[in-house]
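In the part that follows, the structures are each spelled out as structure tokens.
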Structure 1
Amino acid sequence: MGQGHGVDGPALLAQLRTWARALGFSQIGVAGIDLADAEPGLQAWLAAGFHGEMAYMARHGLTRARPAALVPGTVSVITARMDYLPRARDGGTGDGGDGWQAVEWQRLQRPLDATVSLYARGRDYHKVLRTRLQRLAQRLAEAVGPFGHRVFTDSAPVLEVELAVRSGLGWRGKHTLALARDAGSMFFLGEIYVDLALPATPAVEAHCGTCTACLDACPTRAIVAPYRLDARRCISYLTIEYAGPIPPELRPQIGNRIYGCDDCQLACPWNKYARRSALADFDVRDDVAAPTLLTLWGWDEARFLHATEGSAIRRIGFERWQRNVAVALGNALRAGTPADDAVRAALAARRDGATPLVREHVDWALAQRPAAGAATAAASSAAR
């Protein structure tokens with residue numbers, strides 16, 4: 001990285017914020033690079049095995065807490081927030097308090113509807129943020145001359161929430177995500193590691209208080225204590241990061257969630273202030289706007305690849321996608337619906353041609369039966 005930039009820190013930060021707003025970012029902060037006091041917590045989390053099979057977490061180890069070890073020459077970290085709640089959805093069109101949380105809770109109660117995490121319904125955020133962070137860095141270079149930098153967004157060993165908290169973008173919620181009073185937690189984080197000495201922006205006070213809504217809402221009790229997440233139980237990890245067979249004891253709790261899980265955020269009172277994105281990139285794609293499990297189960301690999309082009313969903317691949325949908329169909333059978341016969345026929349039709357991983361989940365799904373109350377409710381609904 002280059003050295004020796006003489007810059008007017010406060011004035012440059014004000015310019016950065018103006019440029020960032022024009023690029024669709026909602027907030028900019030600056031953090032220092034001494035994260036030593038975050039290392040014990042990171043080590044304890046890894047030692048407990050809470051990272052599951054995300055081997056890269058352990059492989060990079062403390063590099064996450066040492067920005068200058070990841071990018072030699074780093075002096076400051078520019079942090080960025082980008083809101084991602086789609087511009088317009090069912091339940092309202094305004095910022096905050098427009099019913100979007102209620103709409104998502106209702107979707108989870110309809111067993112045959114598929115639920116994809118909100119952040120993944122539009123364009124792949126990695127691409128959106130990386131491109132715009134690079135543009136922000138280019139604007140900075142035009143102002144101060146060439147400088148050393150690297151941009152990141154959930155793409156390298158970076159303690160993103162820690163840096164966001166230290167730079168005042170929010171505080172760490174009990175669900176471990178960053179929370180802001182004026183934006184909840186429905187935002188992405190990005191960073192620019194720079195060799196410029198910029199003034200750090202102050203941290204903000206935490207406002208979770210005694211609330212435990214996120215812990216109470218987690219279907220699999222993956223938030224084992226405030227600020228501590230066991231990824232091995234987290235539905236987002238199980239449906240996205242994890243490539244193996246989903247533990248049978250956790251399958252019923254997954255419900256109709258086929259990619260990620262938003263429950264801890266849906267339950268958070270601060271998310272009534274979640275903001276709509278300014279960017280069309282995060283508008284909901286037609287294929288995941290109101291999908292049914294039976295429709296998605298009918299996709300072949302070519303259809304999956306076409307529908308998920310440019311989407312974060314594509315990175316899990318077709319096999320994991322089928323695995324997840326099979327589990328959700330099994331849970332629909334557990335709930336009991338008027339379409340049970342169609343669900344069983346659809347599962348059986350694709351069983352023999354499935355991979356061993358998918359076939360095992362299909363067999364589990366086919367073995368599911370509704371409880372007596374659910375069966376009665378389904379029969380009553382069918383008779384109407």
Structure 2
Amino acid sequence: MDIDYQHLAQQIKQWAKELGFAELGITDVDLADAEPHLQRWLDAGFHGEMDYMASHGMMRARPAELLPGTLRVLSVRLNYLPTAAAFATNLADPNLAYISRYALGRDYHKLMRNRLKQLGEKIKQQVSALGFRPFVDSAPILERPLAQKAGLGWVGKHSLLLNSEQGSWFFLGELLVDIPLPIDQPHQGDCGSCVACITSCPTGAIVAPYIVDARRCISYLTIELKDAIPEEFRSLLGNRIYGCDDCQLVCPENRQAPLSQENDFQRRKQWQDQSLLALFAWSEQEFLNNTEGSAIRRIGFQRWQRNIAVALGNAPYSEAVIAALQQQLTNASALVAEHIQWALQQQKQKGWQQQSILPRQTARLVRIIEKGLPRDA
């Protein structure tokens with residue numbers, strides 16, 4: 001049968017909105033221009049321990065190798081910024097835990113994959129035969145260059161996709177199809193002279209515009225890194241125990257970013273202004289219970305404790321913090337124990353600094369009082 005692909009493309013975009021996606025764009029599978037950049041990034045070792053980034057070679061830039069016969073990529077985005085993001089509250093109080101806003105609700109992978117599958121089934125009903133496959137961080141594919149080619153935004157200097165009206169608080173997903181749909185125009189936006197993300201990165205992970213050294217990125221250090229966090233970065237993590245949003249927080253394009261309408265992405269009760277001490281006291285079973293259906297569970301209990309131990313080392317001096325660290329040290333794994341020892345040392349140094357300051361303050365107060373007293377008093 002004859003298919004009006006122009007009309008079908010419009011239907012697909014409408015179906016995508018009905019499924020909850022904020023936008024859908026269509027592009028071809030040619031990412032030849034992205035291959036040199038990817039190869040240079042890998043050659044520099046910027047992927048760190050993420051071996052899967054290199055293991056598939058240039059397949060990431062060749063969608064048709066993932067699904068033979070693929071002609072088009074349907075790129076979608078889904079807003080995730082919760083209505084009660086509470087950025088300032090969490091970052092300003094070093095005793096509270098900061099968790100990247102994308103992880104405050106339900107894990108997005110399964111939700112988006114299911115909706116992309118539903119979209120594929122809807123398309124299949126309109127054509128006699130359709131080969132399709134949904135992807136949400138589940139295969140080696142360069143989703144941001146594809147999204148830019150599909151017109152959803154441009155890749156910013158922090159390497160995230162940006163949209164002048166929608167900001168960057170959204171997830172990306174792809175549906176590969178083997179039908180010749182008309183393609184959308186690539187997005188032509190850019191960051192201009194703005195370098196806010198580069199200058200604001202706590203660890204200097206954005207080593208050049210559009211180039212992120214993952215080995216320095218807080219999201220990598222707290223989520224992807226399986227081993228010890230290098231000491232040079234520990235004090236820079238602050239109270240960030242899972243991911244980091246700093247480069248998005250300072251981005252001017254995010255000033256008018258829309259909030260998510262998805263109930264599943266709203267902030268869960270257990271992440272409402274949680275203190276570091278309360279989270280550090282969780283048993284492994286409590287961690288599993290509280291992270292059920294959450295992206296946070298993927299780091300496991302050991303890395304969870306590792307990250308919180310570092311944050312407690314960065315917290316203000318407190319006898320309660322020291323006591324909690326010492327208590328956990330008795331049964332800690334080697335990985336966690338190393339970070340607890342570091343945190344205890346940080347706390348003790350802060351305690352010594354306070355003790356050295358107090359005598360000077362007291363002596364100054366005495367001198368002031370003595371000047372105001374009668375000579376024979």
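The numbers here are math on the coordinates, done by the rules we state, and not lab data. None of the values given here were measured: they were computed from a predicted structure. Cβ atoms are built from the backbone, for glycine too; each structure is taken alone.
Figures for the structure shown
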| quantity | calculated |
| --- | --- |
| Structures 1, 2, by FRET efficiency 1/(1 + (r/R0)^6) of positions 75 and 131 (r between Cβ atoms, R0 = 25 Å, to 0.05): label with the highest value | 2 |
| Value 170, calculated as volume of the Cα convex hull per residue in Å³, assigned to which of 1, 2 | 2 |
| Structure responsible for 1.18, with Rg/Rh (Cα atoms, Kirkwood Rh), for residues 35-114 alone calculated and labels 1, 2 on offer | 1 |
| Origin of the derived value 4.8 (distance in nm of label points 7 Å out along Cα→Cβ at positions 195 and 323; candidates 1, 2) | 2 |
| Structure responsible for 19.1, with mean count of other Cβ atoms within 10 Å over residues 155-162 calculated and labels 1, 2 on offer | 1 |
| Among 1, 2, which structure scores highest (criterion: FRET efficiency 1/(1 + (r/R0)^6) of positions 19 and 107 (r between Cβ atoms, R0 = 35 Å, to 0.05)) | 2 |
| For 17.2 (mean count of other Cβ atoms within 10 Å over residues 219-226, calculated) the corresponding structure among 1, 2 | 1 |
